[in-house]
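What follows is a set of structures for review.
Derivation of every value follows stated rules applied to the coordinates shown; laboratory data play no part. Worth saying up front: this structure is predicted, and the values here are computed from it rather than measured.
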Structure 1
Amino acid sequence: MKERPPAWPGQPYLDELRPERGETVRLALFATYSVDLSAIAAMLLALIGRNNEQGSGTAIDFAEAVDQLRDHVRIIIQRGRIARPVTLPRIAGILDQFVIEQAHDERVRSWHPKIALVAYGSPKGPLRWRLWIGSRNLTRSQNLEVGILLDGHPKRGKGRARLEGVGNLGAGLAKVAGRPDASAISEELDAVWWKAPEGFRMRALLDGLYEGVGLAVEPPAGAIDGLTIVSPFLSSDFLKEAGRWGPEGARTLVSSMPALIDMANRSGAPLAAFSNLLAYAAPDDATEEKAPEAPRTSPSEDDEAEPQPLALHAKLFAFHQGDTTIVRVGSANATDRAWSGRNSEVMVELEAEEAFNPGLAFLIGKATPVTIGELALVKSADTSEADALEDSRKALMACWDPILHRDGDRFVLDARSLPLLAEESHHLAAGHANGDLLAWPKDGVRLDLGTIPLSVQSAFIQVRVSSTQNSVRWMQRVEVDPPLDEKRDLAALASHMGLRAFHEWMRAMLGGETVPVGDVAWDEDLGGAAKGREALGYGRLTLEDILTAWARDEKAFKRVDKHFRPYVEALLAHDGNLSASEKKDLNELAQIWAIARTQLFA
């Protein structure tokens, strides 16, 4: 049996973003087409070094992450592309503060870059940067992805170089995120020295964030011995252009089976210039590029969707030139929409040494070889209903900019104009993130959502467009007027954490320890089984714990003091599971703490 070539070294995405010992995250800007809230939580946990092997963490980890990162992390996504799980943890609503939606009209343009830009600081040194550019959205999907991680340092060193345009990229992300320090971020990044992974040398940053700014679609200078394109989505015009790069018989195209079938049945033979065609499983989740490049001739023209687990989602363009390969990696598919400036996209161009080729051969070797003749015989799947629902989703998003009006704890969703769907037979429903979906009133612009307790209030809403047979459902971040109470996070975290976890968290911090081992997962709603655990009892915080902590470490006591009173007040006000005796104990503990604080701080 012929031995397969080795794959490229894999890097756990979240682990690569964890700070080193003694570091904290000063700034983190993410760009992604789509997100799911569990992936956002996992990312926040990683940024404080608390993500576990499952990419999750405890309720106390989660509280720490939100507290530490609320002013430092922003995630920029395409509007309306937050996945809504069947069961949404009630605490997930407070993740609204990290999300910024980019309102591109997806009928013509999408926010499509995949970027992580993180700055780490330590008491003893300047900022250290990491920049990841690739194909992966901020979701928990198990797709075949590819990305490049660049390390940024304040000083010049072996293998380090400037990266032209990185300041402009950082400023662009900062502006979209609403940060006032975009210019300062730009200057800082332009002064950084960057290092590519072993075996690669940086050549250029291809920045297409801004409208009308296309990527450099032309091939690199010099003779091209061969071409390999890896892209799950295709367009005929782009393939005809790429079919002129490199010599005949040396062009390879790796894509998804539906995209290849679609191209094989197009006029003009867009696949004819590629001697090697290989297929992976079909991507079929969230649509990324579905607006037509030209008058639509097929239901699946230029469809782009997030793939099923183990499906292809990598975007890679390799130009082989003798012993080296020029590689372009990032978010852009092999479509005109991606490279012409219609989408917001980012790629990085690198020079790869010979060690790159076995990994590319491994990727090709895992795919299924196909021929144009075989593809032409396969009938495309009927996606007309799904396409129609996506068309309605996009039509709605183009005119839909609702606002949540708040009168105390009562909320009304105001569309501000009549919502429009692509088909009259489709139905619209909406609701609060953790509430029920309510049918949108015919010819109406407002929907009464009723009273929502502070602990579950959120700027997230959920939306559904349905036909008689199927539906699409998602979440969206909207403006709240007036803004949510600043104590919302405390109310949500305290009621979610519960009394038992609160005592263990305080004791752990007083002892200078990490979080308790036995705490519940962040996304486990505190009810049912969690209540049962609390009924088993817990070690109540005592005056002895407080005095011992002060004697051992005054700083530890002061760190706990920052959290103690606000969380006690929030527990008493918002944890509906507390019994009368537990409330009495908690009030007594608050009095003990206040006395100790007065005496010890005197």
Structure 2
Amino acid sequence: MRCPPVLATEAERLEALSGYGLGSDRPLPSLEPVVKIAARMFKMPVAVVNMVGSDHVFFAASYGFEGVQVDMSRDVSFCAHAIARSEVMVVPDATVDERFCDNPLVTGATNLRFYAGVPLMSPDGHALGTLCVIDGQPHCDFSEEDCDRLRELAKMAADRLELRRIEFRAQEERGIPPEPLTHSRRTAVVLFDERGEIQDLSAPQREEQALKRLTDVDMLTGLANRACFYRRVEDALTLASPIAVVIVDIYQFKDVNATLGSAVGDGILCDLARRLERAVGPNATVARIGGDEFAILQRECGDSGQVKDVADAVIAQIADPIAIDGHDVRLSVSCGVAIAPLHAQEALELIGNAELAQFKAASIGPGRSFVFSTALRNEAVARRISNIELHRAVSDGEFVLFYQPQVCLADGSITGTEALIRWLHPQHGLLSPAAFLPALEEGTLALIAGSWILDEACAQAAQWRRGGAKDFRIGVNLFSAQVRANDFCSQVLSALERHGLPPQVLELEVTENIVLDGDELVLKSLQDLRNLGVGIAFDDFGTGYASLSLLKRFPLSRIKIDRSFVQGMLESERDASIVRALIDMARSFGLETIAEGVETEEQRERLCSLGCQEAQGYLFSRPVPAVQIAEAFKITAHMG
């Protein structure tokens, strides 16, 4: 018989378990419906909620184990193995499992053959015990869907355990010893209501109070939840003294969940909750109001400098590494501060202003705090109006495409054009991309606008080809949201087919943020398109953090040299060296080059001498409407 493992956090786990006030003489009546449902759902004769102590295991609730000892050694317990796993532990036939084949529960009178158990977790991420179903017959048909249903029941059990923890903590605070609840007494007082929920008629008021407390508590961290926080801010505003709200947001927390798993992420959130409580002291209210967002209510505090000190203390407290599950995790937060009555006199507005300040702090960078100002509200109103107008622009067709010719430096012939979006605003006239593109590419309209640009550019290219421009390509800039769409590749191919274009006519331009954040789906889509002949150009290469390895990994056909290097290369030897290095590097990778922002004949000559093949810029033509491209042909035809 293999002994169950001892968890690395065993001491903390046992401390968490002690907070529930459970024991073999104090089972939990509210768990009985859960085990009954489990037994019926899976057609098993036995279902149990086991709590795993230091050297023994006891039943918090059971179905089908009448007359069997409700306290057993941890060494023989299947559940002691299950709490060490993050997923459902399924033992189809214990007699052929080397961990359990000689276990007394298997070889003895209990005759245990099948077991499926899922850990029950405390709010701070410790496994207290398990919900399990058991049979004296083997089962090889316990499916993944069955595992999912068992997990859902475990969530129900965990909620009821949490209710018990809150109730027990309240009793301890009042100095009331836990009341022994024997099985026989429990059976006499527990009934089902008309909804199938359990009623403990021995203590209805206590249950009602505990349920009310539960509605105010974040189940994971034990902090106040969003609804409770709003109520406490409202209550504090009725008093004469000033208050402050601090919104705390974790920087890039989603990456922690993605790389380390949600269980580790939950443990980190619980650790952060305790750190926040230490940072602000006992007189403040700390709440978890979102997945990775916390809020602090600081009473009798109306000085912005004083509140900013609180925010900075929070930032410093969070900056210390968190040791969890063998990982040292370093996190940073951004904090926004709003004060009443200075910044608002109503709870929703005060919290909203603190959130605006947090957004501003996050835009400056991680580890920063910011105090609300009326300018932030004005900016938010402007963004909202802009967002409304962008929706109108899409629906009413206010976007138009301009085209900037791209020319061969050797002979001045036009080789293609880049499609560039403009906004023909009904009040403000023609707007450049700088006025609206950041909001467009980060919002929900990026996919719609990106699809329109691709289709419109392909339609225009097809028209030019019908007019005789056969050796011609068109460049289309991509939004990040487009490339990450599951059907991106098929959308591109559909646009080409719809307008009768060969793949070689189209060149898709990707920016550094798309390449750096690109996952395997992005890489595969671009590779598939490149294999079919679609060009892939890397826009603005060299201006950020892109590494040379990306040139090898991504299926590029062209590098675009940023205008900032081109503009400075005649006066700055450093810029000239960068341009030279980019051209040489592209050549070594078998890639073509095109320089952007060429405005003078001297720049054109220098680029040509360095071996750059193509260029675009005001020297040749500004971005112009499609009807003026013929004139651009005339301009470039005499270059060289």
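Values computed for the structure shown
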| quantity | calculated |
| --- | --- |
| When volume of the Cα convex hull per residue in Å³ is computed for each of 1, 2, the largest belongs to | 2 |
| P(r) over Cα pairs in 5 Å bins from 0, in percent, for residues 92-371 alone derived as 1, 5, 10, 12, 13, 12, 11, 11, 9, 6, 4, 3, 2, 1, 0 - corresponding label from 1, 2 | 2 |
| Identity of the structure behind -9000 (criterion: helix-only ellipticity at 222 nm (-39500 (n - 2.57) for each DSSP H run of 4 or more, over all residues; to 500), calculated), options 1, 2 | 1 |
| Among 1, 2, which structure scores highest (criterion: relative contact order in percent (Cα under 8 Å, 6 or more apart)) | 1 |
